[in-house]
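Each reported figure results from applying straightforward, stated rules to the coordinates on display, with no laboratory input. What you see is a predicted model; the values in this text were computed from it and never measured. Cβ atoms are built from the backbone, for glycine too; each structure is taken alone.
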Structure P
Amino acid sequence: MKSVLIANRGEIAVRLVKACFDEGLESVLVVSAADRDSLAARLADRVVVIGPASAAESYLSIDRVVMAAMTSGCDALHPGYGFLSERAELVDACEEAGITFVGPPADVMRRSGSKLGARAVAASIGIPTGAGTAGLTKVDAAIDAADALDNYPLLLKASAGGGGRGMTIIRSADDLRQNFVRASTEAERAFGDGTLYMEPYIERARHVEVQILADTHGNVCHLGERDCSAQRRYQKIIEEAPSTGLSSRLVDEIRASAVELAAALEYVGAGTVEFLVDVAKETFIFLEVNARVQVEHPVTEEISGIDIVREQLRIARGEPLSFRQDEVVFTGHAVECRINAENARRGFIPTPGTITRFTAPQGTGIRLETYAFEGAIVPPYYDSLIAKLIAYAPSRPEAVALMSKALAKLQVEGISTTIDLQSAIMADDEFCTSPITTKWLEEKFLPAWEAAQ
């Protein structure tokens, strides 16, 4: 491996360029016409324009991405996250072209990428999955399945993807009739598959996920767990590692389950196994596998000292993991805020535009992953994430306090961002002193914050 095509944009593209530099690899970045002058384009060794601003004609085009890799002489391709990162068809195309895909093989991605398929594997090895339904494509069949479960409320979910698309809480048969077609259509548009399924909805839950790395030599290790319970409409806003307030028994079981599932799936590369913890019962169920690097991977890197993206590149080269499980030592606590170009006071509406001022915080324990700079354009065509601010300290209270200081120093002008919201969360007594659930932000914090304005 000498040259890597980076098939992504924004802050993750910058992150991948840095990792290629550290590994002594040439970075070749594909860009749309809207990203010609992006920070990633300025940093990459070479840049290939593959299409207009529309993602469908650029970043989501398998043919254009693979052709760019072939014509630029790349022998590997890293998809980042989002866009084509979990499309097995891209892996197939890379394999046909003789290009190393930095991630799991196509058959593994298909097994892990299907929520229903991954859930079946998890259940077969004894990992709790909750009593759910099979795949559903018709509303009448969904109503029959819900009646058979006899366990409202239920959560309606898309089988082929995540990110909250198609996800709806169902509290009655009427809810199901009203929402099924909409959810299926949303899933079809987002993932090309409108299949849905249902599982019992946990009223007081925490979202806990485990980072795993697996090589081609049979080694599978975990890098601990992250808590991603600070969510709005199933979209993560704040992540941290490790989790707090869970018993050591439960944490050990969750970590072991992630490793066992990755091994059963014959997983290769970096991946995340997600779980939902029932706070009242102190039990957990398997949710899904994300067959890619996650947005929140930096918090795991901070507490483990392991560079996940460099490990991805080494695994793709056929090298074994650079560590054993017993060599992984977790120290301190890390918190990440997703800084989005959104107006939180106006329903989180996206706010594309030109950044007229950008000042990044500095100091021990502060890390900023971003594509932003003064004069940078935040285009309206893509995800609104512009930066990830990470604070690392010996303990959670110290990490939260450090994050508050860092957010105060992070200045972004010209567009609206979520900085004020996240500063208010860091100052909230409940967030600071007790583990929150997945509904805390949406149902408790945001109404009080908005009413106080």
Structure Q
Amino acid sequence: MPQRFHEAHRQGLSRFLSTGQARVIGRTVELVGQRKEGTEFPLELSLASWKVGGDTFFTGILRDITERKQTEDALRAIEQRFRLMVTSVNDYAIFMLDPEGHIASWNEGAERIKGYTADEIIGQHFSRFYPSEDIQRGKPMDKLKVAAAEGRLEDEGWRVRKDGSRFWANVVITAMRDKAGTLRGFSKVTRDLTEQKRAEGAIKKYNEQLEAANKELEAFSYSVSHDLRAPLRAIDGFSRILLEDHAPTLTPEAQHYLTVVRKNSQHMGLLIDDLLAFSRLSRQPLSKQLVRPTDLVRQCVDELHAEQQDRRVEIAIGDLPACQADPALLKQVWMNLMSNALKYTRKQEMAVIAVGCQEQDGATAYFVRDNGVGFDMRYADKLFGVFQRLHRAEDYEGTGVGLAIVQRIILRHGGRVWAEAAVEHGATFYFTLQGAALNA
């Protein structure tokens, strides 16, 4: 034994020999031992005694428990760190229950979320966190029974704080069993999801409002399609009849006014068509499939043949990688961009239009480039708005909806669209599609 314990051991043996009082003899105790070279180590001592011919003999069995002590110390340190971690967690209520549901531990997160201090709540039954209607239905104990039977239970519902206010909680109850399988209690982790629940409620309300707005929009579109078209057709039709059948009786000024009426009614019809197309884009389901943009561009060039007549037009189509898209909607994008390119190069002696692609942040950016009138980049933010035009209507016809339709289609495909230009130096319109890559 180390020197500092010698006297205590001598006194113990003397006391036993003189009085028979044993504090160590007949028991197994843990002590500190000392090796020959002087190092100390923990040991376990089992000391027994017996008498022979009036003499007392002792048998001591020593066991070096250094490794066991190191393991116990390591486990104790781990347990202390774990307890410290659990105790200091603020975002989760983490506590233990005994097999009957009484609270056995309490952390800072539990105090913050539920409002009780450890002194107030330890020993109380966890059912006090449930609303009265759930308690009457026996819900708390039913949850423990399920957790005990299945090992784990996750549940969401309303819970009650100390001040009586309710909060929406996500709860995980885990059964704790020993090696023999005996239920020793439960661990319970609670998360306050009240803000998330409110957000979900707000989103649900917003979706309901959006659905109602879409229905109103559909009703408006129906009204536009039917109620406005009829008078427009009448205005255009009767104006045409007056011009065709009564021209000789009309003054040149009257004929001019009728021509203007017809032109404006026809323009109004085009505006209605474009607005209806724009409004339908939000509701039209996407039918994505593998699309070859080169084929779509060639179809657009063929269909725009009339706009190329009596003009010198050079159209170069590069290698356009395939992509996943709705073919009808993507064709409309190409058609609108190609039509714009032909329109705004009309005053050029030679219209040069290039269709191609390039890498943009690791994705494919398709583009249509022309050598037309271009525009001032200070007003680029107005390009994709409905009825926004950067050129006079008398110089270049159109409704101002085409690029808005392009942007709506591209956004629905998860991409983006933008333009670069300079006055009298042409314009380039770019767009990307979600998942489209140059090696596709």
Structure R
Amino acid sequence: MEIDKKHFTGGKTEGGITSSYATEDGVKLKVPYSFMGTIYDDAEFDAAVAAMKQDSLTMGPKTQEFQEKFARIHKVKYAFACSNCTTGMHVATQLFDIKPGDEVIVTPNTFVATSLVILKEGGIPVFADIDPRTFNIDPEDVARKITPKTKAIYVVHYAGLMVDMDPIMELAAKHGLKVLEDCAHAANASYKGRMAGSIGDVGAFSFHSLKNITTCGEGGMITTNNDEYAKGIQNLRCMNNTQPWDQSKNEWKFGDITCKKTSPLEYWMPAHFDVIPWNGHWGSNYRMNEIQAAVGCCQLDKLPMLTARRQQIGHAITAGLQDVTGIETVYEPKDREHVYHLYTICVNEKELGGSRDEFMRVLYEEEGVQSILHYQPTFHFTGLQRMGYDPNQCPNASEFFYKRETNLPMHPRLTEQNVQDMIDGIKNAAAKVRKRHCK
């Protein structure tokens, strides 16, 4: 499908950088950073129209189909569609009964949502540093950060490469901690044969427009193998009203009002649903609609192809940049299947002879390749600085964001020419920076 770029207005839209990275600065781009991470064709369009003709437009048969397909692919017992990954993680935080003062260990190298769901419940994010090769949370630093107040560990499978989960789960078992997998980047990723979202207590996936599959720009999925958590998820994502009134009774009293049921056919007695908080937590409306779910079913059918194409592109970039001094390519451990939501190159400023920012500037302005940064350490945001977070904690994460990394355009619609333009552009930019500093 051809993306209609005339509607991309970058920061001028209400969504700002959450809706586009397009600019109007006059730079002629060979490879822009696209905000559409997947491929749509007639299958998605036809499915969306068909869903619009249904009697139910939310949480109906297509949502059920989408959930069942997703659970099979990710080898989990339960999958529940929701409005986005953030709301999925908020449900998990309520399931874990995170209370004010409870500590949750989390990576700083993630979108702020991973920490916001902790803060919303009054919990305290405790940041563990990242592994400099994988850019994922470092299990050894997690172990150092555990205290008597620690209640959970939230990991993020950055860029589509899963965290080293065995030591994380060992720490969780040893200290009685819950584990959330933030799988926003990791649909179809695996670790030692186990799928993303199937190892921790709960997984949360994103179907935002940037992601490897998308449900009309927004959407999410919550996964678990825990029967009790499955009940809680159904309750909390739907305003605590998933349970009916006790149908073993024939009479209900509400003050001066008495409701009597005289026949099993009287389905309306005493009302269509009851509302009870789950473990003391009130739910929200975090549901997914049927059009999104119908599109999601089509996207799951394409997922093997979409994953293979991203991997093909990622491996081509890696091969093409092997001999570029000062540029470090993606590290892919043999025990994991990387799904390349992002392709992150790192600049070794000492070897290159110039800074990462200078390299990005040349790559963008002179070579026409638009790269971007993910993610500023969460504890550097103004709101967390006002809370007193040490700005010098997690030096690996800070060096990664401010000195080393940049993310190349990565989506399955990239052409062979696009890939070659990126490789050539990086080589040229690195050579130009090096030459300027050798004078």
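Structural remarks
- Highest-scoring label, criterion being Rg/Rh (Cα atoms, Kirkwood Rh), among P, Q, R: Q
- FRET efficiency 1/(1 + (r/R0)^6) of positions 39 and 135 (r between Cβ atoms, R0 = 41 Å, to 0.05) - highest-scoring structure of P, Q, R: R
- Answer label among P, Q, R for the case where relative contact order in percent (Cα under 8 Å, 6 or more apart), calculated from the coordinates, equals 14: P
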